[in-house]
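Dropping the structures in below, format is C-alpha cells.
Only the coordinates and a few stated rules stand behind these numbers; no lab work does. Since the structure is predicted, the reported quantities are computational estimates derived from the model, not experimental observations. Cβ atoms are built from the backbone, for glycine too; each structure is taken alone.
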Structure I
Amino acid sequence: MTAPIRNITIVGGGTAGWLAAALLNSLLREKRPQQDAIEITLIESPDIPTVGVGEATVPNMPRTLADCGISEAQFFRCCNSSFKLGVLFDHWNVDETGAPIRYVNPFDPPPPIDGVPLAAYYLKYGAGDLEFAQLFSPCLDLREEMRGPRPFRAGEYPRGPGFAYHLDAGKFAALLRETCVARGVHHVYDNLQELELSETGDVAALHLEKGGRHAVELVLDCTGFRGLIINQALGSEFLSYSKYLANDRAMAVQVPHLTDDIEPMTRSTALGAGWTWRVPLYNRVGTGYVYSSAHRTDEAARDEFMQWVGPAGEGLEPRVIPMRVGRNRQNWVRNCVAVGLSSGFIEPLESTAIHLVDMSVRQLITYFPDTSYPEPLRARYNRQMERLYDEVRDFICLHYALGNRTDSQYWIDARKELKVSDALAENLALWRHTLPQAGDLDSAVLFSPQVYHAVLLGKRVYDMGFKAENFAAGYALDEDRWWDFVARNRAKLAQFTNRAANHRHLLREIRGELMGRERRAVERGETVSVARAEAELADSSLL
C-alpha cells in the first residue's frame, strides 16, 4: 500500500508561500482529520527579497480570509486594507469624437429580466445618461460619494454588493506568517544551496546553508520568477505570453493621500505605452506603470509615469520590476507543485495574482496525492491550471484587442500586431452578432459572460463597429418592463448608497478607531475632520 504524504515543504515566503501554507494548514490539515499527521514547513531565505504579489484582490478574497481563520478586523488593522468595489478604466478607449471613455468593471453581476440578459435590453433601449453598471451595481454611486459597501455596525463579512480588498502585500504576508506559525507551521530562515534528486527524478531533499539536509515528500516551489525547482531543477518549460501581451516591465511607487477621501475602487489609466494602477490603501496610495519595453525605455517610462503621478510623487523614485509573463507548461512535475510567480504571471490588470495562488492551492487539495504521485492527478491538476491561466490571459487580451486609440504606436500595435488565442478570436467574431453566453467560454472560473458584457458595453464597442441587430433574437423584449426595472433598481441602489458609510470612517470603525462622541457624530451624518479626530485619539491614548 502506498504511504500517505506526511510532510509538505514550501520553498519561498512572501504572499504566495504564506498563503499556500495558511490554506493547506486550514483546509487540509485542520479540516481533514485523517490528515492530522501532516507537517508543513516553510523555508524562506533571509537574503532574497520577495516581490509583493498584488495590492488589489478579487471578490473571492473574503472567503480566502475566512478559510485562513483571519478576522476582517484583524486584516484591516494589520494590512492597512480598504474596500475595492471594482476597477475603473480611464482612457482605454475613445468615443467617436476622440474623447476618452471611462467605464467600470463592477463586482456585481447584472441580473436578467425574465430570463433576458440585461445587456440585451440596454442595447435595445439604452438608459439615458446612465452607464450600464449603474443599472445593477451601486459601485459608481458609492465612489462618487466616497462611501464603502456597507453601513456602520454591519459585522464581519456581511452580505451586500460585491467587493474585494486593497491591501499592503508585505504586511499581508507578515499577517499570514504570524497566523501560520501560531497554528503549527514550521518556519525556517535559511538559504537553499543545492537540490538533491532521487533516481526517479523526484526532489529527494534540499540542502540548506545552516540546516543541512532537509528530506522532501511534497514540495511547493514559491521561489518567484526564478522558478528554482520547477524550471531550473525539474525542467518544466515556461510558455511566454509575449505574443499575446506586450507589457514586460512595471515600475511602482507609494504616494500619500492628498485628501481625507479614500476611493473605494482600483483605477487603471491608459498612458502612451501601457497603463497605470492606483490602489488606495488606508494609509497611502500604491501606484505604478505597466508598460512595454519595446515602446518605452525605463527612463522615458519613468518621466511619463511621474508626470502622471503629479505633486504627490515629488522626490520619489519608482522601483523598476521586470516581468516574466506567461505560465509553465506543467505546474506539477514529479513531487513539486509551483505556486505564485514560479507558476506563471499575467499582468496585474484585473488583480488576479493572489487569486491564482489561492486557486493553485485549492486545486492541489482537490487532487491531493499519496507518495506515488499518481499521474492522473497530476495531469488533471495541470489541465485545470492551464485552463485558468488561459482564461485570465484571454480576458486581459480582450481589453487590448477591443481598443481603438490611434495616438501612439503602442496602442496601434496592441490592436493590430498582438495575437489572440484561437478561442478568443472565434468569440470576438461571434460577439459581433450576439452577446457572450456561458457556452462560449472554455473556462469561466473568474470571468463569467456577464463580466464580458460589462467590458464590451463599457468600451462602447457596439456603438463603433460591432453590429447589434441580433442581440434580441429569440427574446421578447418589453419596453415598459425595461423602464420599470430601471426606475425601481435605481431607487433601490440610491437607498442603499444613502445608508452606506463614508469609506474612511467605515475603515476606522472596522479597525476599532471610531469611538464615543465621534462615532455618534459620524452616524448622524455630521462632518468630522479625520485629521482632528485622529489627533484627539492619539492625545487620549497618552492619558
Structure II
Amino acid sequence: MSKTRLWRAVTMALALTATTTPVMAGNSGDYLAARQARLSSDFDAAVYYYIRALGADPRNPQLLEGSALSQLSAGDLPRAVAVSERMEDAGIESQISQAILAAHDFTEGDFQAVLDRVAADKGVGPLVDGLMVAWAQLGAGDMSKALAAFDDVAETKGMRGFALYHKALALAMVGDFEGSEAIYSGDDERVQMTRRGAMARIEVLSQLDRNDDALAMLDRLFGTDLDPGLTQMREDLGAGKTLPFTHVTKVTDGVAEIFFSVAAALRGEATDDYTLIYSRVAEALRNDHVDAILLSAELLEDMGQPDLATRAYRRVPQSSPAFHVAELGRADALRKAGRDDAALEVLDNLAVTYSDLPIVHTTRGDVLRGMDRYVEAIQAYDRSLSLYASDDPGQWFVLYVRGISHERLNHWPEAETDFRDALALNPGHPRVLNYLGYSLVEKQQNLDEALDMIERAAAARPDSGYILDSLGWALYRLGRYDESVGHMERAAELMPVDPVVTDHLGDVYWAVGRLREAQFQWNRALSFDPEDKDATRIRRKLKVGLDAVLAEEGSEPLKVAQDGTNGG
C-alpha cells in the first residue's frame, strides 16, 4: 500500500478536537507556556505547565487534551491514560484520549472494551479501528471472527496489502505457518513487504523447514551488506537452525505493529509531531519494539529535541541487534545538544564492541573532525576504509571526508588523492566536485578543470548555497567579477546569515566598484559571528579597503573589472 493511500486513510484519525472552552485568567500564563512548549515540541516542559494549569482548572477540556497529548509525546503512557480517563469520565470526546485508552485496554487484556469502544464510534480511525477489532477478536479467543475482520479491512480500497500482512502475522502467531505463507506467496495483491515484513516471512519459512528458501529471500532482498541482526539471521539459517517467530508473539504485539506501520508510512507525509503519536503508541504497546523506539528518537531529533531523543535511544538494550544503530543515533543527538565529548565517548565504546562495522569508525571520524581533531579523524577513517573491499563503491564517502581532514591539515597531495578516488567510485557527486574544485581554485591549480567541476556541481544542485558560493568565488578568483555577482547574490539569498558567503559577496561587490554595498555586506558578515581570523580581516577591509588588504598580504591585486574600474 502506498504512503499516499495510507495517509488518506488516517487523515481523520487523531485530529485534535477544537474547543472554545475558555482558560481561566488566573492560569493563562501556565496555559500559554504549555501551549508554546508543545508547539515547539518541548514535551517535558509542556507536561510541566499543563499540570500547573490543570491545578487551577482541573476540568478544562483544552488543558486535559493538551496534557494527554504531551504526556504521550514524551513517552509516558500511564500518565496519559490517567488524564484520558478523567476526560472520558467527564464526557469529553477526544480522538487523542480514545487512542490512548484503546492502547491501555489492549495492555490490560480487556479486549471486549476495545470492541465496545469501536462499536460506539470511539475508536482511532477507520483503518486502525478495523485492524484493532481483528486483533481484539483474536485476543478474545474467536479466531473465525478475527480472520473475518482482517478480510473486511482487506476489502477497503487501497488497504488489501496492509490487512493481509496483519492476517499473515496473526496466523503465524497462533502457529499456522502454512496459512501465513499461503498469504505471503499468493497471487493476490502483494502483501506489505517492509523490512519487518520480509523478516517475518523469513521466520515463517524457517518454521516450515524451508531454510534454503528463507536464505534465498534474505539474499535477494538485502544483498550482502547486512547489519548485525540480518547477519545473525543468515548465519543461523545457514547452520540449519529453525528461526523462532518473533515478530508477533501476543496480541499487543500485533496492535503495536498497526501503529508502527502507520507511523512508518506517515514519515515524510505528515508532520513529525503527528507521526510521533503513532510511534509512541506502538512503543507503549510493545516496550521491546526497537524499530518504533528508533523511529520516535529520529522524529524527536528532527523536531529539535536532542535530549528527548537521547532518552529514547537509551531505551534500546545492548542485547538488541540494533543497539549500534541506537548508539549512533544517541551520539548524533548528543552532538546536536552541544555535548561533543559525550558523543565521542559513546562512539569510543562502540568502536570497541562493534569494531568490524565501518559506519562506527566513519561516524567517530566525523565527530573528531567536527572537533578539529583531524589527525585522529584520519586514523578513524583509515580504520573504516580497512574494512571495505578495495573496489567497494560504498567507501566513496569515507574517502571524501578523509580528504577534507587532510586538506585541513594542509596535506594537499593526500587530500587531492582522496577526492579523486572518491570521484572514481562515485563520478559526478556534487559535494566532492565542489570541494575539490573550490580547493583547486584557492590553490590556483588546474583552474579550468576546477571551474568545470564547480559548474557541474552547481548544475546538479542549483539550490545549494555552498556550491553557488563556490562558483561565484571561483569566478571572482579568476578575475571574472561581473559573472561572479549573480551567483554570489543567489548564494547569499540561500544562506542569508552565513558569515563566509556574506563576506565573499562584499569582496565581489568591491571588485566591481560597488564600494558602499561591499562595506554594508562586510558589516553584516561581522554580525554573523565569523571565526576570529576572518573577523580580523573583515575589520581591516572596512578600515582600508580590499585592495590595501590584498597588498598587505602580498596577494595579487584585483584585475581590472569589465566596467573599467578596479574598485580603488
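From I, II, which structure was helix-only ellipticity at 222 nm (-39500 (n - 2.57) for each DSSP H run of 4 or more, over all residues; to 500) = -22000 calculated on?
It was calculated from structure II.
Check the numbers for distance in nm of label points 7 Å out along Cα→Cβ at positions 130 and 322 across I, II and tell me which is largest.
I
Taking mean count of other Cβ atoms within 10 Å over residues 202-209 as the criterion, which structure among I, II has the greatest value?
On the way: I: 18.2; II: 21.1.
Result for mean count of other Cβ atoms within 10 Å over residues 202-209 over I, II: largest is II.
Where is mean count of other Cβ atoms within 10 Å over residues 378-385 largest, in which of I, II? If you can, show how the numbers build up before the last one.
Numbers: I: 18.0; II: 21.4.
Result for mean count of other Cβ atoms within 10 Å over residues 378-385 over I, II: largest is II.
The value 19.0 for mean count of other Cβ atoms within 10 Å over residues 194-201 was derived from one model only; which of I, II is it?
The structure behind it is II.
Once volume of the Cα convex hull per residue in Å³ is calculated for every structure in I, II, which label goes with the largest value?
Once volume of the Cα convex hull per residue in Å³ is tallied for I, II, the winner is II.
Say we calculate relative contact order in percent (Cα under 8 Å, 6 or more apart) for every structure; which of I, II gives the highest result?
Greatest value across I, II: structure I.
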